[in-house]
Structure I
Amino acid sequence: MADLRQDQAEISEVLLRYATAIDRKDWELLRTCWTDDLRADYGGLVFDGPDAIVRYMTEAHREMGDTRHQLSNFVIKVDGDRATASSYVHAVLMVRPKDRNAWIDAIGGYDDVLVRTPDGWRIKERTFHLVRMLTNGLDGEPDWQAPLKAEARQ
């Protein structure tokens, strides 16, 4: 039982490291959350490999003010060197620095598959499920494809 609790604690730490990395815009830290063969689906935005998702998050958050990604309700099941984790996410994104009236407030969940690596637990597969999103001070709905378009122009 102690080994199970240790694995669950280490997996929880990976999930929280993800949220912390985004909120601090610490892209090197974010890179440590993933396996090299990551496949992540954020509601139709699909990323293959950690470099793809780190590039996207870097571009998506480049002009934003503060963000707060809060994860909770972890359900973690470990089977040897493989595990599944589901969690709730509540993300508040200040779209423009110093503009308290421009924000996105999203609630959803992550379903993850993690594997034990020589460097510890890492996310191998992620699926994000949006439950609801509220916005204020934006011209229309957020264009989640915009960072991909910006990257293609570079």
Structure II
Amino acid sequence: MVFSGIDGEFPLKVFEMKLRVRYQETDAQGRLHHANYINYFEVGRVEMLRAAGINYRDLEDSGVMLVVTEVACRYLRPARYDDLISITTTLEWARGTRIRHLYHVRRDEELLAEGHTVVAAVSPTGKILRLPPWLRYEPPTPLSDAL
């Protein structure tokens, strides 16, 4: 199945979105609770798919589930209740059965957190799947590596 006329590899490499820190996402000090950065990573990843013309529900209905196999977050500065923050999601690579995304969470130009996830493609029964061609991305090899 091909989504929205995607021909070849995944078309979107970087996606940025903004959201406001909600009160229920904060701790007793009014700071964004650390676990919510991981939730924001997922929002960035799903919205990146949507911006590329792939609805995550339709992806699952086609028999491809993306499960998180690795997640990391480095916290640098706190976000606070009502801050408007941006989440930049970058597709680092998508090959074989897995996809790796990088994330940067900022308030204006200030970097608050950075991290990455690796997701793997599986069937609804948990069988490992190769990524469909339209979900794949192999970054170009730098010239220095090719020599």
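The value 1.8 for distance in nm of label points 7 Å out along Cα→Cβ at positions 46 and 62 was derived from one model only; which of I, II is it? Of the options listed, only II reproduces it. Taking distance in nm of label points 7 Å out along Cα→Cβ at positions 38 and 54 as the quantity of interest, name the structure among I, II where it is greatest. Largest one: structure II. Taking -9500 as the value of helix-only ellipticity at 222 nm (-39500 (n - 2.57) for each DSSP H run of 4 or more, over all residues; to 500) derived from one of the structures shown (I, II), identify that structure. Computed on structure I.
For relative contact order in percent (Cα under 8 Å, 6 or more apart), the calculated result is 22, so let me know which of I, II that is.
I
On mean count of other Cβ atoms within 10 Å over residues 14-21, which of the structures labelled I, II is highest? Mind showing how you got there, number by number?
Numbers: I: 18.9; II: 14.8.
Looking at the calculated values, the largest one is I.
Match the computed value 1.8 of distance in nm of label points 7 Å out along Cα→Cβ at positions 30 and 94 to one of the structures I, II, and report its label.
Matching structure: I.
Coordinate-derived values only; no laboratory data. Computed from a prediction, not measured in an experiment: that's the story for all the values here. Cβ atoms are built from the backbone, for glycine too; each structure is taken alone.
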